[in-house]
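Peer 1: Have a look at these structures, which come just after this line.
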Structure I
Amino acid sequence: MLHVKDIHFNYGDFPVLSGISFSVNEGELCGLFGPNGCGKTTLFKCCLKFLKSDRGSVHMAGKDTSKRSIEELAKVVSYVPQEHKPPFPYLVREVVLMGRTPHLGGIFGVKRRDKEIAIDALEQLEIGDLADRPYNQLSGGQRQMVLMARAIAQDTPMMFLDEPTSALDFQNQMKIWETMKDIAAEGKTILACSHDPNHVAWFCDRVIVVSKDGIVADGPPDVTINEEVLDMIYSDTCSVRRSGDVRVVMPRSIAGEPGARSYPATEDSYSQYENIEIKD
């Protein structure tokens, strides 16, 4: 569904992306995880043609994005940015309805079905009560939920989500991640950027770990979210523990309690997977 090959991008003389390559399969919820400043948002913008890469290619649904118009691309992929501050006081229902724009045709404009899809998206996230509120008067977390509803209403086979839960409380963070899992289970492909190792470990089918040096690990959470990989990007900050069958990442300063058990990577944890590369 998504194939990124040898992407390079510089801001002036400063290199941000150098030789980034990966693929995401249809129906996969893939996390893009890494520290601030490693180029995750820039990579999203290169994939979506907001920025022109210096080298490399991006294929979505079997076609090079450089050969797609913006209108055509909007039927293939939806996007939730980190933040969005519109200059006009649109109502929430109007913002979500904008997600239907790629599907509008001819002189007839918005149809009743488009309005129903927009409201259904709000209800799916349990924020239907915001429909008639001015979008620019909402909190940052509420706006983030509305943008997620807009992406759902856009109804594309692929979704790019840039830190979709960064402004949300814990309950709504879990709601958004559970919604992403449900959407991926329907066969849609999701690439979700996150700074939280627990979120990508708990919910993603696969995690691509990036640092300022590029991709350092790519594979299932059991092999990518462990102390060996986390030490590459966070310098001995993280400890990985188990609570039942669930891995939990916590600061080592907190994890050093009596009875706490470390859960480092082992050779056996890698041997059960094929075609997974951990890069030094």
Structure II
Amino acid sequence: MLRFATFLSPVLYDTYASIAQFVGERLGVPTALHVGQSLDEFASGQADVGFLCGLLYANMSQPRSVELLVAPIVQGTRYRGEPIYYSDVIVHRDSSYGSFKTLRGCRWAYNEEASHSGYNVVYYSLLEQGANLDYFGSMLKTGSHLASLQAVLAGEADATAIDSHVLDVWLKQQPELAQHVRVIDMLGPSTIPPIVAAPQLGSQTMHDIQSILCDMHQYLQAAERLHNGLIERFVPVTDTHYDNMRHMFKQVQEGKSALHNRNERLLQF
């Protein structure tokens, strides 16, 4: 049994399930997919292959409990045939906001601090324009990209940032959403979340899985499964692909520290 785990948005769960099934068919072994709860599952044998947030991978301590296999190339000209994605800044269709730089004082929604597209790249983009989290009037932690989208739709938040791949799939599945939200900016690009494997699978099995995934788009029915999730194909990625996230994360941590120190000084007066 080859155990797959997803640590990403449930909107792509069916696509991940079809990918796991295809790998199993090619290897001649049964597969199962579950929603991962902890990265410890790779070390404990509960997960052999995973769909993992890039920031979680980038921040793993050495030696890492997983090895990189591949990352997807998303359909669409803005992805340039590269393993990248964006953080799409969205507002309600009737909103007057026109870009990320106009959002000062807004009610901002975000999924969680562990998210690159929902939080890390947002904070980094604020720092790039000389601002900090107090740029927003208020911040609402929602727990998921879907909940952030719903907060904007319900008028509970003015804006949010969502993984562009996830948003593209939502708009494909529910085209009526385009009548209610607008993308006013794109933050990034960043290297897209990878597929990883537990080292105990062994180098030969990991190589076989990597090869199967890189060839998946060449099989008609398999390509259709990928296209349902707006994936063009998979390509190999290396650790250095995720240095951009490490750089942004480092800048964000320094920005948080500076903001904390400033607030501490203000409290002393």
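Readers should treat all values here as calculations from the given coordinates under stated rules, not as data from a laboratory. Worth saying up front: this structure is predicted, and the values here are computed from it rather than measured. Cβ atoms are built from the backbone, for glycine too; each structure is taken alone.
Peer 1: Hey, FRET efficiency 1/(1 + (r/R0)^6) of positions 72 and 232 (r between Cβ atoms, R0 = 25 Å, to 0.05) derived from one of I, II reads 1.00; which structure? List each step's numbers first, then the result.
Peer 2: Values: I: 0.05; II: 1.00.
That value comes from structure II.
Peer 1: For the read-out relative contact order in percent (Cα under 8 Å, 6 or more apart), a value of 21 was computed from one structure; give its label from I, II. Mind showing how you got there, number by number?
Peer 2: On the way: I: 21; II: 28.
It traces back to I.
Peer 1: Okay, moving on. Hey, Cα extents along the principal axes in Å, for residues 96-143 alone derived from one of I, II reads 36, 20, 16; which structure?
Peer 2: Structure I accounts for this read-out.
Peer 1: Can you spot which of I, II the value 13.2 was calculated from, given it is mean count of other Cβ atoms within 10 Å over residues 128-135? Don't skip to the end; give the middle numbers.
Peer 2: On the way: I: 16.1; II: 13.2.
Going through each structure in turn, the value belongs to II.
Peer 1: Quick check: 0.35 is what I get for FRET efficiency 1/(1 + (r/R0)^6) of positions 112 and 200 (r between Cβ atoms, R0 = 35 Å, to 0.05), calculated from one of I, II. Which structure matches?
Peer 2: Values: I: 0.35; II: 0.75.
Source structure: I.
Peer 1: Thinking of I, II, which structure, once helix-only ellipticity at 222 nm (-39500 (n - 2.57) for each DSSP H run of 4 or more, over all residues; to 500) is computed, gives back -11000?
Peer 2: Working: I: -8500; II: -11000.
Label of the source structure: II.
Peer 1: Quick check on the output: 20, 11, 10 is semi-axes √(5λ) of the Cα gyration tensor in Å, for residues 176-223 alone, derived from one of I, II. Which one produced it? Before the final figure, lay out each step's value.
Peer 2: Working: I: 20, 11, 10; II: 34, 18, 9.
Traced to structure I.
Peer 1: Supply the structure label, taken from I, II, corresponding to distance in nm of label points 7 Å out along Cα→Cβ at positions 104 and 168 with the calculated value 2.7. Walk me through the numbers before you get to the answer.
Peer 2: Working: I: 2.7; II: 3.4.
Attributed to the structure labelled I.
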